[in-house]
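Undergrad: Following are the structures in question.
Quick note: the coordinates plus some simple rules give every number you see, no bench work behind them. None of these values were measured; they are calculated from a predicted model. Cβ atoms are built from the backbone, for glycine too; each structure is taken alone.
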Structure P
Amino acid sequence: MSRKASREAAPKRVARAALPPARAVAQLEAACRDLAAGQAAYSAEDFARTETLCHKAARALDKHVRGAAPDPEALRTWIWAKTTAAGGARALGRYPKADKWLDEAEAAVLAHFGPKDGIYADVLNERGILRKYQGRYDESRAQYEQARPLVAKHHGARSAFMATLLHNMGGVAHAAGDLARAEKHAAAGLALRLACDGPKSLGTAADRTALAAILDARGKHEEAAKLLKASLGAFTKQLGPRSFEVGATLETLGGLLYRTGKLQEAETLLTQAIAIQEEHLGRKHPELAFGLHNLGVVKNDLGHPKEAHKLLTRAHAIFAETLGPRHANTQAVKARLESLAAA
């Protein structure tokens, strides 16, 4: 989930970089505009634009942040730009690039502001998301736990940023199979989001979808379906029927229908979800592979083994290329293919 970075109080003022003041101010203002546009693009699910604009903002400030005494305001903007660009790259499945940019942002935070500065929470949160997508769940949890006291101190224990962090902590617990912990975090995040943003916000819709997926995994199908329908309505109304969030919610709802024995309905929703996700992520994104796998399972249960094999083979190829042949997701799809071949 995206979150617009709030302005932090700058540390003790130091000398600006050795550039003409008017030019320095103009470059900082331009970088701030690019950063704001990149953050807006992320909210609008245009991840490629996010990556491009935020990387451009960071490059424009490179001269201001080099050396032992960089300009604090420029440096904070540069860190936010690097972190947001990393989020765009991560959303596009470009994990090594995201890692590189987060390394640079983290190094700048620790060198110039220290590990207790509020801006470090932004970097830790984004790294936690990335580690979850990479299947490195213990590392992801550690990033979130490190961020949590910083969020509480600098943003508030009842802030929207804390709701985001709880959402993400629930997500990694879900991915790791710790469903009780996942439900606890996700439910707390949703309650806090409702208090901060109200029932109609996109953040609330995203939190409902995340909690619904966990409830579905715990067998609480009716409660999950109610949350998913509310989220789907909100996303469709506010973002449009072909938005990324609509696709993600359709995929979750399709999985629920499969688990409740409604195979034909599940097939329809999963097919729609994959088509939408391809529009936003391309054909080789690891998140797309989950939907391909799930649709393959449904196709097989409906008596279409050839179609199932094609979908599962594609999912396996994506996981192998983006996550590596030894990753748990790659191995799980490989085992499914082998089972299908033996049937």
Structure Q
Amino acid sequence: MLQRKVFVASTARDLREWRKLVIEAVDGLDGYQPICMERFGSRDAVADDFCLEQVAQCDLFIGIIGHLYGNCPPDSSESYTYREYKEAKKRGKPRLMFVADQDFPMPANLLDRLGEHKQQQQQAFRKQVDEEVIRIKFKSPADLVTKVLQAIHNWHQKSLTDRAERRANTLASLTRLYILEANDLSGTFGTITEALAQTLDVERVSIWRYTKDRSAIRCHDLYILSRQQHDSSADLEVTSYPCYFRALETSEVLDAEDARTDPRTREFLNDYLLKHGIVSMMDVPIHLSERLGGVVCHEHTGQKRKWTSDEKTFAIAVANIVSLAIERFVQRDSTNL
């Protein structure tokens, strides 16, 4: 199952128990993984840099804002929590913000930390949150956890709708592309792999076709999402991966949540999967003149990913566009001979 990373940001001393409950609640949700400083462990890294890196990699940012501004990294007048909030905004991360009510209880031993300058900074922070996002106030631990879970549910439902719209828009644009750009097959492949990677949030997407003697499949375009880079010129010999190619012949879509142990894909383990950090695969055959002519590969890195039925249907539709683009190109090429 795809794990969505949820970064939980707050000051620690005044909100320790509150954030603990939020982290436990997120941990109890299927498909969600809380990212928080309590679980970072010992690392050879600058704390501020590492926290901002984790924010950059998260799928969802949860901010819990009390009345304490909190500690600041060396050489900075901004608190860790505020810097994390700014990084989430900079990276375009969805931000779910929860702000303590005015009568929120402050531990007596922390009252001396409420210096005038720090209070002004925290008031400015709270005001900025008010102006930039729709924040929710909370009064008690139970109230906070309930509101966090409801907000995550609402965000999840909206993200499903957004992803469906994104897939529909991608299909429409790729359909127009194959009709209008039939004379540039290489460019069409590049546009398709890039669109698939971005729409499905997959690290590696590639289009492969059989060689003339059908002894291997050759990569005609590979798009690597994190590098925003295209590559090609790799071959996979049919005789080296017999289980995979047999499965491809009989599959509408070959979806392997754990590609390293799935009988259909584990042949790639040593010389392909481990090399590229691939953990999950979704491969869709390309059929040309009622014969297997190649494959569109979606390769996920990080944590194992269970492909949804909507994602598989979308990938099949795009593979059909690839087939049509190839046949249209071959037809036009033969006509011009």
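Undergrad: Output the label of whichever structure in P, Q has the greatest value of relative contact order in percent (Cα under 8 Å, 6 or more apart).
TA: Going through P, Q one by one, relative contact order in percent (Cα under 8 Å, 6 or more apart) is largest in Q.
Undergrad: Given 18.0 as the derived value for mean count of other Cβ atoms within 10 Å over residues 53-60, which of the supplied structures P, Q does it correspond to?
TA: The structure behind it is Q.
Undergrad: Any idea which of P, Q comes out highest on FRET efficiency 1/(1 + (r/R0)^6) of positions 213 and 229 (r between Cβ atoms, R0 = 30 Å, to 0.05)?
TA: P
Undergrad: When distance in nm of label points 7 Å out along Cα→Cβ at positions 133 and 149 is calculated, the result is 2.1; to which of the structures P, Q does this value belong?
TA: Of the options listed, only Q reproduces it.
Undergrad: Here helix-only ellipticity at 222 nm (-39500 (n - 2.57) for each DSSP H run of 4 or more, over all residues; to 500) was calculated and came to -26000; which of the structures P, Q was it taken from?
TA: Source structure for this number: P.
Undergrad: Once distance in nm of label points 7 Å out along Cα→Cβ at positions 125 and 245 is calculated for all of P, Q, which comes out largest?
TA: Largest one: structure Q.
Undergrad: Please state which of the structures P, Q yields 14.8 when mean count of other Cβ atoms within 10 Å over residues 69-76 is computed from it.
TA: Going label by label, the one that fits is Q.
Undergrad: Match the computed value 29, 55, 14, 1 of P(r) over Cα pairs in 20 Å bins from 0, in percent to one of the structures P, Q, and report its label.
TA: Of the options listed, only P reproduces it.
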